[in-house]
Structure I
Amino acid sequence: MQQATFNQSPAQSKTTRPFLKLYRAAFSRLWQNKLGTAGGVFLLLLIIAAIFAPYIAPFDPSKQDYSAVLQGPSAQHWLGTDDLGRDSLSRIIYGARVSLKAGIISVGIALIIGVPIGLLSGYLKGLWDELIIMRITDAMLSFPPLVLALTLAAVLGAGLSNAMLAIGLVFTPNFIRLVRGQVLSQREREYVEATRSSGISHFRIIVHHILPNSLAPILVQATLSVASAILSEASLSYLGLGTQPPTPSWGAMLSEAQGYLEQDPLLAVWPGLFIFLIVISINFFGDAVRDMLDPKLK
């Protein structure tokens, strides 16, 4: 009996090889960007630390020890302790969970709302696009993002969930305008005209043709927006509108540390340093992703 063979047909091989070459070339460009690679590695390590925080953190981040208040770095407490004797390293590790969660979920909310509106607005156009969608978008973009986020968070109430919703709503207009611009440039191209003339529904044209060709700039914008969302969450937590005690948050840690700058300045250095590192790492990685998806920018 002959054994079955699972080799690809010549046609499948021809269609697969160009994709593999493109895939390898894209990741080769990403690897060549040293700052982007370093940013990606740092983010990966931070994500691993956040996921396995209960196993990595040396202490309970909420456990108070009044015999070890405002201690400097030591063999027991690598980054020292805060005003309640809580281990700063443990709170930094658990704070990474809050920052990453806030960044990813906030941008996810903006994508869920902004992408469909941008797709429909750019494809259907008309008065409702020009007079309603774009005017509301322009009005929201006219406000500084942090001011608008503060206003929405104050209206919704303090808390991490409300802060993420407020940040997501603030970032939504950016995705509406970006997606709408991409759709306007794609909808007049020959492949869209051909599919439209063949009788394919508008929904299928949008979902199966226009959206896939617009994913690259959306992905880049989403990656860079995560950094802004993390910074916004830290700002809201610093002002008391974000994460509430006793949950560790880098912004809240900065707020608590400002009253002890003379006694222990390192108390404010650690959360500020990690906010800086995660934001700059995401920006470097986002730039590398942009170069990877669009080699013409190199």
Structure II
Amino acid sequence: MTRVAIVTDSASDLDPAAAVELGVRVVPLIVNFGSESFKAGVDLSREEFWRRMTAPSAPFPTTAASSPGEFKAAYDEAFADGAEAIVSIHVANTLSGTIKSAEIAKGMLPDREIHIVDSMGASMAEGILAEIAVAMAADGKGAAEIAAALEARVPDLRTFLVLETLEYLRKGGRISGARAAIGTILSVKPIIELRLGTVDTVDRIRTRGKARERLIELVATGPIERLAVLHTTNADVEAFRDQLVAAIPGGIDPAKVTIDLVAASVGPHLGPGCVGAVALHRPG
């Protein structure tokens, strides 16, 4: 039986305790507040990130990819712990240079079996793939088989988010200033979709309540295998989760639904007040 280690990065938004329980190694991205730099999830918790993010006159945080050295250290540790191969799952290469760092680290270990998977998403779109990989590894699947299975499931992942404003995506360089200005001028709640590595604005709704209703319509379009509800410090997120779950055709096992606070690697691009979901739809 091949022993396969699973590695991801902090943009996966896996809860640190859950990652430890699953045995997933999480390589931290860098978060900068002005002249201060932090390793996301290591010396900056998600709660501390949001405290800093929403503090009056706080500098806008920026993010940077992990270094190849950070990835090599994680790979070396996995092999030292007895792994025979690694599946390394990461944030979309269209959104971050993280995968490039992972590929460089892989090149430093030419005699080792390492498979790098582009989630073509972020947050729990990436995290869900890591959870699937853990389950497959526990069933004795080989690294190549796991990586191929994950890549086949990428098109089944849909991520929708209601933002308070597009301004944070603009500041993070993910959309143009003109697109952000349209949302600001109209004072609407934009709904964005992240799928296959691309961020698109799919709707603009006048009120928060109507925007959430529209979000539920977009997510609950068919049978869903796994569901992660995302938020950026929303007190009413459990009520939103219940509304969303109730709308899913055929229902869903509550054990396969999580509520996840977006952490420091993705949070700067969304800003406070965001709510959304990642759905893994059943294939076919």
Structure III
Amino acid sequence: MDKLHLISVFVAVVDTQGFAGAARKLNLSPPAVTRAINELETHLGVRLLTRTTRIVKVTEAGERYAEDCRGILAHLNDADESASGLHSTPRGRLTITAPSGFGAMYVTPVLTEYLDRFPEVTASCWFVDRLVNMLDEGVDVGVRIGELPDSSMQAIRIGRMRLRVCATPAYLEEHGEPRSPEDLAKHVIIAASGVTSTSEWRISRLGAPGMIKLQPRLITTTSDTAIAAALTGFGLTNVLAYKVAGHVREGRLKTVLEDFEPPALPVHILHREGRHASLKARAFIDLAVERLRPQLAAI
């Protein structure tokens, strides 16, 4: 019995939430994955996974065992790196994902600094406005804006991000500033479907979250388009603060209804190796935390 192989297969099944995903990740056939799990459960004398025709669930014993196995595999990887002389210098390919705008504006400068420091690393960026499955798609590090689902990945909080309602000073001078969410009914609304609901915006009243219904004149699929429309003086839009921070700072846009802003969204750096991360990922994460925390605090 190859115990290391069995636990590697088991962790892959847990992380990908299925036998097929583990087979793809490890380049094995699905029957080989099934045999490995059956052999491991027989050896341990305990059920690690509950399987039906549709889903795979981890038992309580399986969750504890998976966490212990991740630690074992990470320590073995560290030992391999140390023995082969890789422990002191990051090398290899690092794959990173982030929302497109945030990735371009904030992650890219960190990444180029990182690559300058470590010339034996190459990088691949997946800056897309969709939720990337880091486990299935082989991504090492991700940046997420918003609440996180339960996951086996490690999350490091680096800040928070507010949604801002804004318009040009000229528009507000002509139409008046909204003083309450209800005043939005009197204004031209530009809604970005990728940011919030196009018919409702999130608000907060005395700390209690709520929603205000809207009738947008313009609906776009991206916040960049909504901001471009707002910059023409067409109306009000509601976008993540980092997208308009420069425009607000330079006076091209002005924020309104700040007393009614919903709770800020958390910003996290994720990596897909439990408490552990490869040397190349750890080095990038450390630099990203150092660079991004003060930038996000200033927004």
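Miscellaneous remarks
- Among I, II, III, which structure scores highest (criterion: distance in nm of label points 7 Å out along Cα→Cβ at positions 132 and 260): I
- Comparison of I, II, III by FRET efficiency 1/(1 + (r/R0)^6) of positions 76 and 116 (r between Cβ atoms, R0 = 35 Å, to 0.05) - largest value held by: II
Read-outs: derived from the displayed coordinates by stated rules, not from any lab. These figures come from a predicted structure and were not determined experimentally. Cβ atoms are built from the backbone, for glycine too; each structure is taken alone.
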